[in-house]
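Below: a set of structures, written as structure tokens.
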Structure P
Amino acid sequence: MTKITFIGAGSLGFTSELVRDLLTFPLLEAATISLMDINAERLEWAKKGVEKLIAAGDRPARVEATLERAEALKDADVVLTTILAGSTEIWRHDIEIPKKYGVDINVGDTRGPSGIFRFLRTINPMLEIVRDMEKYCPRAVLLNYTNPMAMLCAALQRQTFIPITGLCHSVQGTAMMLADWIGAPFDEIDYLCAGINHQAWYLEYRWNGEDAYPLIHRAITERPDIYNEEIVRNEMYLALGKYVTESSGHNSEYNPWFRKRPDLIEKYCTHGTGWNPGGYAYILQEYQHNEATWKDQVKERLAQPLRPEDLRREHEYAAYIINALRGGDMFKFNGNVRNTHLITNLPEGACVEVPVVVDRAGFHPTHVGALPAECALLTQLSSGIEEMVITASIAGDPTMVYRAIAHDPLTAAVLSLAEIRQMTNELFAQHEAFLPQFKHHVV
């Protein structure tokens, strides 16, 4: 019998949706679903949601819930992490302090000063989880959904024998969006996408075997509705020749071109950014709203009867991966893995996002080769900064954190070195209690 453990199970919607998909596979329908969270109330609601799914589908699965991580991990086959280190009252400072200095952040969960300090706080509990896995379920696989994806996965992958891959929605989500733009059924699309998380590039995009980039180009340049749907990414495509993953709001943080002045933010970032309006602190505000209203949301959700269509499998990678690991059909996905000469012009050992085939024997990443130079320059900088931050965290070196932030494209476009130093010191002072790996916090 398969045991699947969720650490951070209080992520209510995601937990239920993933369990729904898991239970559609015959190999997994009798699984034990072990839910663990530090919030007892959210954990109880998550358990009720999973029980409702099991009952509606008449599955032989069982669910357990615990506040004890060791209990949840014991004898697990697969572990999924969806944690947030600290509430929004902690996270907000990652975004609000840079804003004081003029660095305008839309999301702040991946890179830049906000993503860096989120990593520095989150790596500690993530390492604790992995150490417990080594003790209580040493043969398990870790599927990580926690951001910042590349930094966390790279830091963990070099410090444990536990097989780890990181999963994100941006590759398949963008591929579906592009198919919709050109009027192609998604099951007729093939692509090769590689880079790093939230900054991977569609090196090939084909419809029934034919290059579809001319159709994408025509859609972007000839249809204002499509251009306006993703202005930042469409401008990046027109400049660099390949389409990048993740939303325009996110991508506007990762380069020096779109968020360094209020007029540019207005022109490029706050109109036409798909699901994510690209304004300041958008995701933080969404989290704050959800924290204030989640009880009403979950009660309403649990009160609604489940229809047959509500039990159908969707496209979340993790369920297909777990099925393959347990002996089902092999599956190909874009995963975050260690760069073992997979992308030859990104740092060796860094975390890269490449096609991965998974089967009962584990993960088999695909060798991609070199990214195009015009895409690689930006990606090399992002990956190099991430590597500096990981090294800084392991060494407990706040000066190296400052130097990494000094190279961040958006921060460097807005601030002087002296201002970056002051901002970094303020971020260290604010988060001192969450950064035990640093013996001192003054750059």
Structure Q
Amino acid sequence: MNEPADPVRRLAGIELAPGFRRRHALTYLYAAFVTIGLFAFASYLQAYLLNVNLGLATAVQGRTVSALNFANELLALTLVAPFGALADKYGRRAVYAGGFVWLALAFLLYPAARSVPQLLGCSLFYSVGVAAVGTMLGTVLADTPAEHARGRLVGVAGFFQGLGAAVLVLALGHLPAALVVRGMEPLEAGRITFHSAAVLCFVSAAIAFAGLKGGTPSVRAPAQPLARVLADGIAAARGNPRIWFAYLLQFGSFGDRVVLGTFLTLRLQQAWLERGLAMPDATDRARLPFAAAMGAGLLTALVVGVLLDRLDRVKIGIVSMALAAGAYLACGFIDDPTHATLLTVVAVTLGVGQIAAIIAGQTLLGQEAPRDVRGAVFGVAGVCASAGILFTNGFGGWLYDSVSRGGPFFLLAGVNLAILVAGIAIARRGS
């Protein structure tokens, strides 16, 4: 006797994969909101720690944040495969919830840092949680939608990710200044802010464990050594230039995220410090352009998610690179980043280009990756994203401190232009 087929379930018209319920998808969207929001918050508050907790000289802050981010990304990269294996063995929700708990502990530790080595230790501890929730962010997204609805769910998830970054930076970024106004010392205000983020992590762990789909995948892909993953992923791209372009989009868009989340906020906060503001007030003033960039990605994610299911995804990637390249070039030339109107326009364009590139790359991979090596293709894409982060941190901090504060922006403008040219070449060949 045949078992009844699992009913088709939808969330806002988006068909879900067999076995997934609406509450699973809704919980994932909440987790995506908080995950990227916490990542943005941690990057945004780095300058606060450097100035208030460590009293670090402004002239070396660019290379310091780059070194911290570089070390974090290297450690997180080595943990992606182990956390993927743990998710296959114990289930996605257990790893996601555990990652949130780890992040909570990291946010409790951060305010205790009083030297660069101590801050590095806290950052490396934090990066373990980043690897756990970051791996699950992509894995659960890959599991949840039906294949033909993938672009739309990626777009909706991108909307919630951008919303999370904007909301948490606006809310938690304002908290130190609000506490100082009430008479609290800046050091204590920073501690309360980080502990507030920790509380959010604990709550999110409970929600993720209760609401995400339980169990483990019905079919597990056998674990492959990294060399085999790279070989299969590169071989797939040799026969399909569109996969190469998706890899390039991953490299460029995640490099963009570093400049937007690290160097733009650092430049803004330093500019306000140079105008005589105290660090809590400088942190407060710098929120708006960053939030504008994230907010601009909200509508973009929804619109691009629909377009990606109807139009050529390579061409959408080309347009996103053009927007990002132009915005980074303009941002590099801005002498006074406290000029709110001009910087907000540039930040909005940056947010649109970055989100469009990330979503286009992810959906292009889902479309083009051969089913028998899909895991390898996504694995190489993850390596490319990490390479973009490492490249930008490796060169961006040195450029920021030693050449000019516009250096990281010019660097990524060049990267995005190069990817734009490659995309045009692929589109013209009709590959």
Structure R
Amino acid sequence: MLRAIAVQFLLLASLAAQPSAPSFAGYWEGAIQIPGTEMKILVTLEGGGAAWTGRISIPPQGAKDLPLGEVKVVGEAVSFALPGTPGSPKFSGKLGKDMRIEGTLTQGGQVFPFFLARGAAPAAAVAPKRDPQDRELGFPGFNAFPLKGSVRTGGAHPYFAVMVAGSGPTDRDWSNPLIGAASHGGRDFAAWLQGQGLGSLRYDKRFIGSRDAKLDISLDAQVGDIRAALAAARALPEAKGKKLLLVGHSEGSLLSLLAAADVDAVLLLALPGTSMGKLIVLQVKGQLDGAAAPEDFKQQNLAYLEAVLESIRQDKDLPPAGEGTAQGIVNLAKSLARPETRGFVRATMDLDPWGAAQRLSVPCAVVWGDRDIQTWRPEVLPPDFKGTVLQIPEANHLLKRETRDKASLAGPAALTTYGDSTPLADLTPLAAWLKALR
């Protein structure tokens, strides 16, 4: 159950693989060949005939055993995809005489070569343990839906933080199978807050681990979960005598603005600088620009995307895609319009983040990384915004350290600094804002 606000995140992040036919069953190892590097992939295929299943793991991203779908085999040709993902990455390849599959990954209008070769299946891995500094917590969310979270003790700071994760299947630690389970930016940020003297509560969104297509993931439900998390925080011994700081990241910052009436301060990390609908178009345009697509191709696809967004606004069927429309854009359109997410997309598409931010009556800081290619600081800020605006040098979307030039970060290459091996950027300006918060 994915969200739309981090479209570029999902376009460049989600990967999948799977073959078929009797000679395709088993375990495969290979890589997606990204300019300047390779991204290792591990694929397991089972079945035969017209009934195949499979899984993919992407070690550089920490993603493990993601389910595969849309597997088709015609002779020695194979294709497979990761269902339900905006940008719908699709692999198409052929099995050669050397038992090596070679082909291309198409994702978000971009094309990357990949290969797979036979390998020996690894032994089952032991699930990683949670950080011992975290205390596990369960609490009722909107309409009593059970939510799970982690609490971290703070110090002398007068505030206690409640953290709201960003878009898509992103858990309390900001881990996302589409970018890698070995990326725990939220846990890292909670540890950083602890170093500034703030304890925190972070929680899994209601659809984490759920495959129930009828689960209520509406805007009301998700904002209601934030309010429930704030209520749970007020009852924690770790937050006794503290004021509440609501910390939202990416889409979570937009949703936090809708639940900020009863908090004492708001911290908005990677706030979308415009409405979600406009951001989707800008993100896709950036992908097309990065792929050096012909101008008429770009215009055709952007026009189709605009028509798709308008059909969702009006709750109508998607318009037909014309000949030449990129399959990645078509798949993105279908993903945005899925029955279980259409209502949420429609409800959030034209929300004005700055209108909500300007109505805040409590201290507020908005923070961006200057190397963030998903949400970024607008060139012009509303002149009457009274909050603090911070731009962190050499920081990406997760506020991890990114030293490469921003122009080189289009595509999956950006994800190489999202993982646990990359430290947080220098957050000294944010530390100063927190220190002055009273």
* **Computed 1.8 for distance in nm of label points 7 Å out along Cα→Cβ at positions 301 and 413 - originating structure among P, Q, R** => R
* Asked: Thinking of P, Q, R, which structure, once helix-only ellipticity at 222 nm (-39500 (n - 2.57) for each DSSP H run of 4 or more, over all residues; to 500) is computed, gives back -7500?
  -> R
* Assign the value 3.2, calculated as distance in nm of label points 7 Å out along Cα→Cβ at positions 117 and 397, to the correct structure from P, Q, R. => R
* Comparing structures P, Q, R by distance in nm of label points 7 Å out along Cα→Cβ at positions 189 and 213, which one has the largest value? -> Q
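We did not get these values from a lab; they are worked out from the coordinates using the rules stated. All values reported here derive from a predicted model rather than from experimental measurement. Cβ atoms are built from the backbone, for glycine too; each structure is taken alone.
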